[in-house]
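Novice: Some structures are shown below for you to check.
No lab work stands behind these numbers, since they all come straight from the coordinates. Just so it is clear, the model here is predicted, and its values are computed rather than measured. Cβ atoms are built from the backbone, for glycine too; each structure is taken alone.
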Structure P
Amino acid sequence: MSEQPSKTSLWIKLRSPSKRTLGSILVFGFILGIIFWGGFNTAMEATNQEQFCISCHEMRDNVYQEYKNTIHYSNRTGVRATCPDCHVPKEWTYKMIRKIQASNEVLHKILGSIDTKEKFEAKRLELAKHVWSAMKKTDSRECRNCHQFESMDYTKQGRRSRTNHQKGFSKGETCIDCHKGIAHSLPDMHEVDPSAVVGGK
């Protein structure tokens, strides 16, 4: 019968693993990393679907119903901008920052802050201001995924649009400065300068 290895010899082996043991650990760690990364990205993509966004009734029964009546939902070309297209950045770093910020929204979902139509309407201006502020800080980055200033053909725009776009661009304004009501009903705007809103319903 062979003797059991002493605690000292076992400690020495653990402190100085063989190349084979190190190789096994690296391969195992690599496989676990792939599984984790794949699962993480799958979860991220699942939360970037419109169906996920409207799975809570606050969104489904309020802003989603408004959005269905806009040109971003239905238009002559059949190009649809969904919730994540406008509200979630495509670049990984900015997307992760947005997902972390969304944890606050999950908290308010749990607390029931906007779980009725009345509560939602009471907070609509505050919620809208958060979105407008975020879009202003990013120079309407998500709008620009589809709308490029450099690609605009002013000759095909109406006189008012052409004038306002050229004036706005020359002043360094961004999409959200004028198009606050483009996809959702505007809140009570008594606290907001009405001259800053174009395209509201």
Structure Q
Amino acid sequence: MKKQFHAITSGQQTKEEVIRIARSINPYIDFLHIREKNRTAREVASLVRGLKDTGFPANKILVNDRVDVAAVFRTAGAQLTHSSLNVCETKRAFHELLIGASIHSKEEAVSLVKSGADFLIYGNVFTTASKVGKPGVGLEKLEELVNVVTVPVIGIGGIKPEHVTGILSTGAAGIAVLSGVFLADDPVRSAKAYREQLDREGVH
């Protein structure tokens, strides 16, 4: 089964930069998360519209937190956090959208799957600059979580291409990467490196 590669925007780049990078890495990723916490709904909508207008496939776009934007532009779905709308209510109202949930414990994972989450993102697996002072949960915790839920679990946090083998050995369905792609010196080369590792391990 093909392993999933989720690339997440940095929130630090212009609309034009995001669109340029997204288009260039499109062949290598399965989903693009629009994670722009400092942008308004109108600004996020403008970014999604820009992506679609340049030919980026809507069925690869997941909008972080902004379910309204995801629904209006008919993207693949939305990624919810602890401060977002309730997973159960969101799935009931927007059953056609994929609803992902960011989780930090086994108990939370089980609860959100019961609520209707289609997939989970769990981490940070390793130490990462975006979570200063927060140690990684490690592969053992990731595997424990994978074993208690029935939906795909995507590992996130400090993941480099050389970590892919370990991540997938836990039974995780794939990886999510932010700075490793969008803030990389060469996003295309970086995305390709992750994809090659995922495809190599995914055939076993």
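Novice: Figure out for me which of the structures P, Q the number 1.00 belongs to, where FRET efficiency 1/(1 + (r/R0)^6) of positions 34 and 154 (r between Cβ atoms, R0 = 30 Å, to 0.05) was derived from the coordinates.
Specialist: Q
Novice: Among the shown structures P, Q, from which was the value 22 of relative contact order in percent (Cα under 8 Å, 6 or more apart) calculated?
Specialist: Working through the options, I get structure Q.
Novice: Quick check: 15.5 is what I get for mean count of other Cβ atoms within 10 Å over residues 66-73, calculated from one of P, Q. Which structure matches?
Specialist: Considering all the candidates, the number was obtained from P.
Novice: Of the structures P, Q, report the one carrying the highest value of distance in nm of label points 7 Å out along Cα→Cβ at positions 26 and 162.
Specialist: P
Novice: When FRET efficiency 1/(1 + (r/R0)^6) of positions 18 and 170 (r between Cβ atoms, R0 = 25 Å, to 0.05) is compared over structures P, Q, which one is greatest?
Specialist: Comparing P, Q by FRET efficiency 1/(1 + (r/R0)^6) of positions 18 and 170 (r between Cβ atoms, R0 = 25 Å, to 0.05), the maximum is at Q.
Novice: On distance in nm of label points 7 Å out along Cα→Cβ at positions 58 and 90, which of the structures labelled P, Q is highest?
Specialist: Structure P comes out on top.
Novice: Kindly point out which one of P, Q the value -11500 was derived from, the read-out being helix-only ellipticity at 222 nm (-39500 (n - 2.57) for each DSSP H run of 4 or more, over all residues; to 500).
Specialist: Q
Novice: For which of the structures P, Q does the calculation of log10 I(q)/I(0) by the Debye sum over Cα atoms at q = 0.08, 0.13 Å⁻¹ return -0.44, -0.84?
Specialist: That value comes from structure P.
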